[in-house]
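Just below sit the structures, each encoded as structure tokens.
Readers should treat all values here as calculations from the given coordinates under stated rules, not as data from a laboratory. Small disclaimer: the values here were computed from a predicted structure and weren't measured. Cβ atoms are built from the backbone, for glycine too; each structure is taken alone.
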Structure P
């Protein structure tokens with residue numbers, strides 16, 4: 001670079017645990033060129049310009065560890081790559097994508113840095129990276145930069161790519177319970193757990209939500225018929241096929257009535273408390289625009305309520321509230337709506353707001369409601385006159401603690417009758433704390449895939465842990481949705497170790513998915529013959545619900561460029577770090593740096609899991625102290641210092657003594673098998689060492705020693721070398 005500028009040379013999205021952190025990050029290679037000679041304290045006015053653009057940077061603690069820590073670093077002098085890291089974090093935070101983690105590190109190339117920032121959504125972080133670079137350069141050069149416009153652009157991208165609030169709250173609850181998740185599309189289809197123990201959700205629908213139940217609930221007339229036959233109180237009514245038929249039905253039932261679409265949702269096209277033929281016929285036309293059929297039923301007096309039923313329990317309830325305006329003799333109804341209703345901070349156009357804006361030009365139901373009172377949108381009501389604007393659509397006021405047990409039982413029965421495991425049950429009642437029968441209340445709808453926002457961010461009252469309720473419904477308390485995952489990395493022998501470990505697990509009865517440099521294997525059958533020691537192949541294994549165990553080889557290059565495909569593993573194996581191990585194209589130039597790559601595999605071992613480590617490699621052996629779980633060392637001799645010390649402390653190890661493979665737990669030892677009985681190709685030191693690693697993994701997983709002995713004695717080593 002021949003001028004003072006910042007160039008983004010390369011960008012990697014690490015979609016899983018990596019050398020930086022346990023979470024996905026965006027890693028950018030940033031060349032600051034001649035700015036290497038211009039730390040922040042040498043650029044006149046830079047501090048003032050940057051903090052003027054982003055005053056909220058005062059909240060960044062940086063390495064100082066206290067509020068204002070990053071600003072202290074700015075005053076003392078720091079470099080543009082580090083500044084970009086903090087600006088990128090702050091832009092993402094202001095856009096609503098909370099980010100706390102960031103690192104900036106020099107590479108051996110002068111002026112070249114690696115900048116890594118937590119990236120919940122790759123698309124947002126990629127744009128935030130460029131915006132951060134542009135903002136820093138603007139502050140350096142004294143040019144203006146439109147921060148609000150940049151934040152708004154990021155927010156728009158976030159709205160497009162992020163999980164919806166209902167799905168996000170379920171994922172968050174799963175994460176709190178240690179259940180992993182995998183996003184399966186660009187929308188809200190998410191897998192909780194791995195392999196055969198996983199469950200899938202799509203917003204508030206689950207893989208237990210049957211298509212039949214969903215079809216029943218979408219047909220309001222059929223739903224009402226089924227509920228009524230089971231003793232659930234429902235309003236009387238029928239399907240109609242014309243405005244005239246709607247009025248005939250109203251006369252049969254008796255006014256007032258409700259007119260609504262048979263398969264609508266979210267209250268669209270619903271008109272209530274209709275008393276005249278003109279109102280009924282106008283309501284018919286409105287309902288017809290929203291659904292395939294129209295229903296007329298008797299009007300139930302009271303407040304609209306939504307009860308959320310999950311797994312046979314009512315876990316949350318919300319009440320609706322009518323929306324009114326009061327005339328002042330000057331403003332039109334449209335103006336009164338804007339000044340008296342839409343100014344409520346709880347109202348907005350996105351899912352983050354518990355109440356919707358009332359947009360009279362876009363809501364025919366509102367126009368119909370005010371027309372029934374003799375007004376038009378541009379009418380000016382007399383001072384003090386109240387005008388009803390909206391009867392339904394504001395169900396966001398928490399009443400969970402008020403629900404009468406009989407009302408809850410009726411809602412649970414309604415969900416069971418329709419067959420829904422998760423249901424939004426709509427009912428009308430004057431008082432939710434009294435049984436429906438004694439007040440003439442009724443259940444009017446049962447909805448599949450109910451929205452959860454009204455319970456997460458109610459307009460009034462406490463938020464309810466509905467995401468946790470759904471997760472608990474899908475996973476019993478002792479189930480974390482995990483299958484045994486074995487991760488293998490190292491400079492040598494990893495493919496053989498992975499294949500042999502998979503074979504031993506298969507002998508133990510597991511349906512194993514194996515992704516290694518030899519290919520992709522499903523239950524011993526190779527389905528792809530290519531290098532599958534990468535994130536994509538591992539991901540395919542983890543989403544395969546026919547598999548109840550996974551063995552995944554992770555090359556150093558894959559860890560650096562992609563991250564791991566799993567958050568944690570039951571067993572993590574490290575076979576060794578070659579003295580000449582380097583990846584210069586990824587700025588890893590010696591074994592010491594490679595050690596940081598290899599330890600990623602140890603960092604993700606579960607507390608109840610095991611790291612299987614080569615005791616003959618000092619760098620690998622030193623990783624034992626980093627493991628959250630237990631450790632099994634392996635080596636060609638029991639005299640290896642790390643192995644000997646480990647056993648002296650009661651630890652487990654696998655080693656060779658006098659031509660026999662020995663399993664040791666502290667001072668207790670058991671001979672597994674003599675090397676002489678293994679196939680000839682298994683007797684070289686390198687192959688034997690690989691066998692020890694696989695034996696250690698199988699032992700850690702609880703595979704019976706007889707099966708381990710049979711497996712290593714019959715394995716075809718020539719094919720795996």
Structure Q
């Protein structure tokens with residue numbers, strides 16, 4: 001007879017309760033941590049403190065004798081062929097099942113921020129490029145493909161998406177964020193969650209909450225923000241993604257006002273669970289529990305760190321067992337931890353394993369990939385990667401230089417011009433792990449920008465300078481090549497990496513927003529040749545271009561566009577593809593020493609009371625096209641005003657009079673002239689993307705609920721209040737097509753976690 005907890009026809013709660021009643025305390029604790037068996041291949045290379053925090057050499061039979069919660073990065077720690085990785089997963093699962101009394105398999109997790117971070121897996125654009133696409137449907141399709149790949153390989157959980165709202169562009173992890181606006185981050189992030197989880201993979205929201213607000217943009221630096229900024233700027237993307245069904249959340253490394261998030265029960269339990277109703281698992285960021293002792297200094301030893309984190313609400317310790325093994329058992333024996341907290345965590349963990357099918361009697365240890373091996377980087381992946389790259393490229397400026405004239409002689413120069421891995425973000429396998437394996441091929445076919453442009457134009461190449469450093473001779477050689485060309489394409493910006501292996505990425509923070517190294521010097525030398533210069537910013541963050549922008553023939557921005565990025569860029573420059581990306585983060589104005597997002601109150605904008613002007617050179621939402629839709633007169637369907645608990649409809653007629661397909665992003669911003677607290681001058685409420693065939697006309701209808709007007713008032717409650725507001729229908733945060741004044745009528749109303757978070761958009765003939 002099948003035990004009740006193995007019976008897939010029974011409710012999950014009953015199955016978990018039956019299993020827990022049979023388990024010893026030691027067996028329960030074993031479900032609360034992972035094992036990083038490949039750590040020796042990367043120790044001391046991928047991240048600082050990795051050696052310091054790594055446990056003693058793993059005694060595998062002893063480790064799994066009572067069971068095991070998770071297995072860490074079988075595919076993503078060292079180069080491994082997909083089939084070999086799948087066989088390793090099967091072997092590990094069989095050992096884990098055979099070792100414990102109950103034969104409970106482990107959850108296998110991997111990084112998947114720009115695709116599965118594994119050798120030979122497809123490499124998609126970075127999240128900042130997702131934001132630039134303003135295309136949640138395409139991001140959802142990407143997430144579904146990533147999830148399907150992971151599922152075939154026997155993986156259960158992905159550590160993505162990152163939902164941190166960009167607050168300071170100097171922060172190295174800006175490339176991992178989706179943008180500087182909470183609505184955009186939440187909309188795109190939710191789409192990724194839906195896609196990934198459609199394949200049965202658990203999405204893990206990172207990093208709850210406040211990571212991106214670290215002082216001066218320094219990684220892991222303390223955070224000093226008020227509860228209103230948390231509630232109104234940093235939290236909404238997590239709320240939206242939880243509403244989309246995300247099943248796991250990862251804590252933020254930093255402290256907020258002196259309290260490390262890994263130790264903060266008000267955030268991880270009071271806010272996340274009690275207020276927002278989350279019932280999935282909270283997993284620690286790698287080594288975050290041990291960091292309570294070693295970096296934050298709020299625990300005397302690992303036993304105390306374990307007790308603090310468990311009380312706060314962290315269920316699972318990743319990547320390996322540092323604190324939730326022996327130290328936690330020590331704290332239990334000393335009476336410093338209530339055994340009920342163990343049951344609380346393990347119930348969540350086992351419920352998730354139940355949902356994943358790991359408790360079913362028919363669980364198969366062998367990944368499906370072994371029965372039907374095939375390339376991971378298939379035609380569907382390449383198509384999605386290409387379309388997303390094309391839609392994410394932003395045309396910043398164009399003085400009739402683009403599209404390039406057929407047959408034009410190009411000088412293509414710069415550190416990103418002829419280096420395929422310059423197209424990848426810091427969590428791609430080549431830039432994350434591959435760089436530590438000398439001579440390793442990229443694992444996916446990726447032409448450089450020189451290669452891609454060379455298919456359409458006669459091209460001469462010169463380095464000019466690397467991302468950092470360089471010689472006078474190399475700059476002179478690039479100048480000579482540019483002087484002989486019809487157009488110079490300068491590919492400048494970043495190389496992604498981790499902790500000093502690049503200029504963008506985790507731990508690669510910037511002092512200011514000038515182009516790194518000698519790149520600005522190179523750009524000035526190229527401009528001095530008199531040859532028209534088309535600047536391609538290939539980077540993980542925007543850079544300060546105010547000194548050169550008026551002298552550029554054109555400027556294009558792409559945020560690490562992935563394996564199909566070079567071809568996508570060639571399509572834009574040649575004119576085969578009509579650029580339609582929009583900036584998810586603004587480019588800074590002169591100075592760039594005090595970065596500012598568009599989302600600022602009046603005194604955070606340009607003001608006579610300060611000599612520092614934080615205005616953006618290219619604003620949030622900006623993006624040009626070779627042909628764009630014509631926007632008609634905006635109409636508002638709200639004859640009696642906008643009720644504080646009601647909806648309104650905005651209609652925008654759109655027409656494409658060109659001979660090519662166009663794609664436009666209709667951005668709707670809120671301006672609230674009078675409120676209880678200082679509010680952003682403009683805040684995005686909706687941004688639907690509309691595609692139109694040549695000659696087509698459609699009418700966009702956007703339905704907005706009054707909940708979208710809510711904000712945190714003086715007393716800390718989220719409210720919608722009556723009064724006059726303005727809705728700005730705009731092409732960017734600084735380019736307003738129509739301002740619609742709307743009276744909000746009715747009684748002031750408090751709204752909670754169940755508020756409406758998404759606008760609705762429909763297209764009429």
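A few remarks follow.
- Structure responsible for 22.8, with mean count of other Cβ atoms within 10 Å over residues 494-501 calculated and labels P, Q on offer: Q
- Structure responsible for 17.9, with mean count of other Cβ atoms within 10 Å over residues 174-181 calculated and labels P, Q on offer: P
- With mean count of other Cβ atoms within 10 Å over residues 134-141 computed over the structures P, Q, the top value is the one for Q, the highest of the group.
- Distance in nm of label points 7 Å out along Cα→Cβ at positions 270 and 622 - structure with the largest value, from P, Q: P
- Comparing volume of the Cα convex hull per residue in Å³ across structures P, Q, the highest figure is found for P.
- Which entry (P, Q) yields the derived value -7500 for helix-only ellipticity at 222 nm (-39500 (n - 2.57) for each DSSP H run of 4 or more, over all residues; to 500): Q
- Read-out FRET efficiency 1/(1 + (r/R0)^6) of positions 614 and 646 (r between Cβ atoms, R0 = 41 Å, to 0.05), computed value 1.00, structure in P, Q: P
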